[in-house]
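What follows draws every value from the coordinates through simple rules; no lab data is involved. Owing to the predicted nature of the structure, the values given are computational and were not obtained by experimental measurement. Cβ atoms are built from the backbone, for glycine too; each structure is taken alone.
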Structure 1
């Protein structure tokens, strides 16, 4: 069983619900046990007047019993959105003075003055977007649908390399609309395309970031294909091994 990292973050962290900041701290802690970190706020940095005690409880073997509060702001309520471990067991992180928020039950999260998405950024993870002149080809349904020497390779800890291709180097006739959207704490909000080729339909096979966060500005507007779902991606003529991921 891996150790739980529980350490201070130097970033100012804020949580907003119904247009009201309900937590604002420069003394927050970040807990890292799984790939998805969690922010904990000192109880004194949370608007206690906006919390309503709940009868709901839960138990975690490594952290103990949790108590919960709901958030009430104006005409909106988020049930059991805040939790605290008042008596963590021996060997657990010192959680008693802190509380966490369920990410999707509040409206907005900010690190300093920038909004973050989906979950906190892991300080032990890297995301590097690097331009490359290596030839990248994408094969779907036996046809070459993308061919470029101007890709941006995105190297993200724990994930397969993604190849962001200029739109001009992708066959435009294969791209269809999609209502799908997703969020990434390291890149921003992604939009998608379906793909149609020779009568075959592939839903949400391609994604792009219309307005990525500044750290990944190089990938703005470029198209990436799911390595896991296309026939093949070739780099300099060699087939990239098909990864096995949550998107396989």
Structure 2
């Protein structure tokens, strides 16, 4: 097991990619604090047995992030891995987007990653090692017209990843990101897979001809958290079925 004796925090861990990451880290030997606002996170943690705990927090608020870190230290004694996965989306055309919705998405998707990374890194500095993984998206570089705050936030995640990687390298802390394409989560189903036409559009831009699974992203997180990625920092790894390399469309098997 690549992550034996390691302690991890995974935010947005009650379902989807976050839950898949928590499950994979546990299988690799880590003990994990699952963090979410949704109460389903408690049941998800219980399903992972003694290796997991649940902490309810709004990670866009500093006081709750500080409490999350302290609860993890109290439960497990240290923090080696942080997976910043919490995120939301909000659909609106550019001219119709409300300021409060722009602010809310940026607060949850981007500010939370800064707050969590800073708070956790302060504990990692004392140990001289650590790994932070931010969940970005292909939409850090590709855009969807009615997903304004989401794509802006993910562009920010990539830059946050780079600047944190440079700032924390001297302490032995690595910071990387994962940029998923369309993954079969509830968020994706609501945002970009809401109709047969939308599904067809996504697949026409995906050379591998299918959407990804949460477990495939979790496998990358486990790799980045392990010593196999010990010389990697400041990188965003795109798992997108080939989408970002494509400048045309491909046939879709209906």
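Rank structures 1, 2 by mean count of other Cβ atoms within 10 Å over residues 180-187 and report only the one at the top, that is, the highest. List each step's numbers first, then the result.
Details: 1: 16.1; 2: 19.4.
That would be structure 2.
When volume of the Cα convex hull per residue in Å³ is calculated for each of the structures 1, 2, which structure yields the highest value? Could you put the intermediate results ahead of the total?
Numbers: 1: 152; 2: 125.
Once volume of the Cα convex hull per residue in Å³ is worked out for each structure, 1 has the highest.
Tell me which of 1, 2 gives 19 when you compute relative contact order in percent (Cα under 8 Å, 6 or more apart).
Values: 1: 13; 2: 19.
The read-out was computed on structure 2.
Consider the structures 1, 2: one of them gives 0.20 for FRET efficiency 1/(1 + (r/R0)^6) of positions 68 and 228 (r between Cβ atoms, R0 = 30 Å, to 0.05) as calculated from the coordinates. Say which. Mind dumping the intermediate values first?
On the way: 1: 0.20; 2: 0.65.
Source structure for this number: 1.
Upon calculation of distance in nm of label points 7 Å out along Cα→Cβ at positions 124 and 164 from the atomic coordinates, which of the structures 1, 2 produces 2.6?
Details: 1: 2.6; 2: 0.7.
The value was obtained from structure 1.
If helix-only ellipticity at 222 nm (-39500 (n - 2.57) for each DSSP H run of 4 or more, over all residues; to 500) comes out at 0 when worked out from the coordinates, which of 1, 2 was used? If you can, show how the numbers build up before the last one.
Details: 1: 0; 2: -13000.
So the calculation was done on 1.
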